[in-house]
1. Quick one: FRET efficiency 1/(1 + (r/R0)^6) of positions 73 and 121 (r between Cβ atoms, R0 = 25 Å, to 0.05) came out at 0.55 when computed from one of I, II, so which one is it?
2. Comparing mean count of other Cβ atoms within 10 Å over residues 17-24 across I, II, which structure shows the greatest value?
3. Using FRET efficiency 1/(1 + (r/R0)^6) of positions 25 and 129 (r between Cβ atoms, R0 = 35 Å, to 0.05), single out the structure from I, II with the greatest value.
4. Could you tell me which structure in I, II was used to calculate distance in nm of label points 7 Å out along Cα→Cβ at positions 41 and 57 as 1.5?
5. Ranked on relative contact order in percent (Cα under 8 Å, 6 or more apart), which label among I, II comes first with the largest value?
6. So if we calculate mean count of other Cβ atoms within 10 Å over residues 9-16 for every structure here (I, II), which label has the highest result?
7. Identify the structure, out of I, II, from whose coordinates P(r) over Cα pairs in 5 Å bins from 0, in percent was calculated to give 2, 10, 17, 19, 17, 12, 9, 7, 5, 2, 0, 0.
8. If helix-only ellipticity at 222 nm (-39500 (n - 2.57) for each DSSP H run of 4 or more, over all residues; to 500) is calculated from each of I, II, which structure is the one that comes out at -8500?
Structure I
Amino acid sequence: MKKLSHLNSKGKAEMVDVSSKDETVRTASAFAEVFVSEDLFRRIRDNVIEKGDVLAISKFAGIQAAKRTFELIPLCHNILISKVNVELKLNELSKSVEIISFAKTKAKTGIEMEALTAASVAALTVYDMCKALDKSIYISNIKLLFKTGGKSGNYKAK
């Protein structure tokens, strides 16, 4: 099993020193899914939620969250994000909102946490905007889809 890079010689958590690493282009994409009732699904699709456009607001919440990841996750580095996007689409079959985020940087450390944070916060925003109408909403399947760049190389979920 690999050694965790966030632990010092005494086994205590600390931020990783990336100063000796090379800057490389790095990308990551993440996924989340929000399951809703059939009635709520129709309301989101027809854009008749009283709080506003669920998909548009959730998209921008995800983008904003990616830019603030270092403030939310204690040991994350503050990196310059070159690109971040969040797409939300309705899945009629499963009555869910599928969320895919993408983030890109040229940095000494990865951008996976920014992609995961974007997808997660977009999902939480869908929940927040709809919770008064449906208490059975649930968020599932948050995962990294892929990452590129860096010393550890590329990764693609199976």
Structure II
Amino acid sequence: MQSPVTFENAVASDAEDLAAIRVEAMRESLERIGRFDPQRARERFLSAFSPAHTRHILFAGKKVGFFVVKPEAGGLLLDHLYIKPGYQGQGVGAAVLAEVFALADRAACFVRVGALRESDSNRFYVRHGFVLVEQTEFDNYYVRHAINAL
């Protein structure tokens, strides 16, 4: 059976829509720590937006989120992974990670990701094989090393 999750490349004109998804997806976690500022969240995303590294996440053909994977020394940075709240918990994020892991495993490189310390995404990343490597005041950073195909 084919997965209802597919991906589509982003283009420069998608920036505002993607920023809105980011704000929507981050709202609960940021409110929990008293740091929700939709304008700041929007501006931080737009200042580093790279369409070439960004893909829409579609669930049954509907755009429900996006992810950004950028190359970095020796590996890949999963810079953003945002899914609209109504689509979380349905395997969408797992499908994204499967795509990113396949890319990393083919290149025999690690994947690094950061998560807000109070975010539910921490459990999600650990459950999918990421290992905590660093903590800062507001964020946790994880790495998942490549699995060598036999």
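None of the figures in this text is laboratory data; all of them are computed from the coordinates on show. The model shown is predicted, which means the values in this text are computed figures rather than measured ones. Cβ atoms are built from the backbone, for glycine too; each structure is taken alone.
1. II
2. Numbers: I: 10.8; II: 18.4.
Once mean count of other Cβ atoms within 10 Å over residues 17-24 is tallied for I, II, the winner is II.
3. Values: I: 0.55; II: 0.95.
Comparing I, II by FRET efficiency 1/(1 + (r/R0)^6) of positions 25 and 129 (r between Cβ atoms, R0 = 35 Å, to 0.05), the maximum is at II.
4. On the way: I: 2.2; II: 1.5.
So the calculation was done on II.
5. Details: I: 36; II: 20.
With respect to relative contact order in percent (Cα under 8 Å, 6 or more apart), the highest-scoring structure among I, II is I.
6. Working: I: 9.1; II: 13.4.
Top value of mean count of other Cβ atoms within 10 Å over residues 9-16 goes to structure II.
7. Details: I: 2, 10, 17, 19, 17, 12, 9, 7, 5, 2, 0, 0; II: 2, 9, 19, 22, 23, 17, 7, 2, 0, 0.
It must be structure I, since only it matches.
8. On the way: I: -8500; II: -10500.
Answer for the origin of the read-out: I.
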